[in-house]
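Nothing in this text is a laboratory measurement; each read-out follows from the coordinates by a stated rule. Model, not experiment: these values are computed from the prediction. Cβ atoms are built from the backbone, for glycine too; each structure is taken alone.
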Structure 1
Amino acid sequence: MNIKKEQTPGKLLIAIEGRLDTVSAPEFEKEIKTITPDIGELELDFAALEYISSAGLRLLLACQKMMNKQGSMIIRNANESIREVLEITGFINILKLV
């Protein structure tokens, strides 16, 4: 998994490439923990995300809970297989996909 971050005042873009699973989840979790309270908008770009496991879903939920307190979170460019996982698990109703 590769993670690319781009920050502007009040906004953070995180692009995830590869697999977000049990092996790579700790790396993504470290990135989440660095999000400061001044970030009001978190954008996750899943254009290059190939797979997400339950460990990745847990982290998405943690991100959403954190951003509910300080702003908003959106997910962009989720492919069909990622969208299917989010639909089956009910996360599609919790997360904002665009």
Structure 2
Amino acid sequence: MAKVKKAPAFLTQLKSALVDALQANGIQAKVDAEPVPTTRLYRVIVVAPRFEAMTHSERQSLVWRIAERTLSPDDQLRISMILTLTRDEAQGK
């Protein structure tokens, strides 16, 4: 049976903080993360229908403010990127 690798604590903490803080701002979001192959970095994906009403820079500013107040500077460096997508964008539409 294959071992399922547990996500690092900082990722679990970030996912929870993003969902909670976005919800407090009226934004229902689904947050996932995946390791970037051959690195110690992670890619975070935030999908929210309400992002449709926001510019890309507004989305990024919002999620990075949450990340900055949630994670230590060292843990922030382990995030290669945070993708902020609407459902349609996530489905390639």
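Per-structure values
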{"read-out": "Identity of the structure behind 27 (criterion: relative contact order in percent (Cα under 8 Å, 6 or more apart), calculated), options 1, 2", "value": "1"}
{"read-out": "Origin of the derived value 14.2 (mean count of other Cβ atoms within 10 Å over residues 8-15; candidates 1, 2)", "value": "1"}
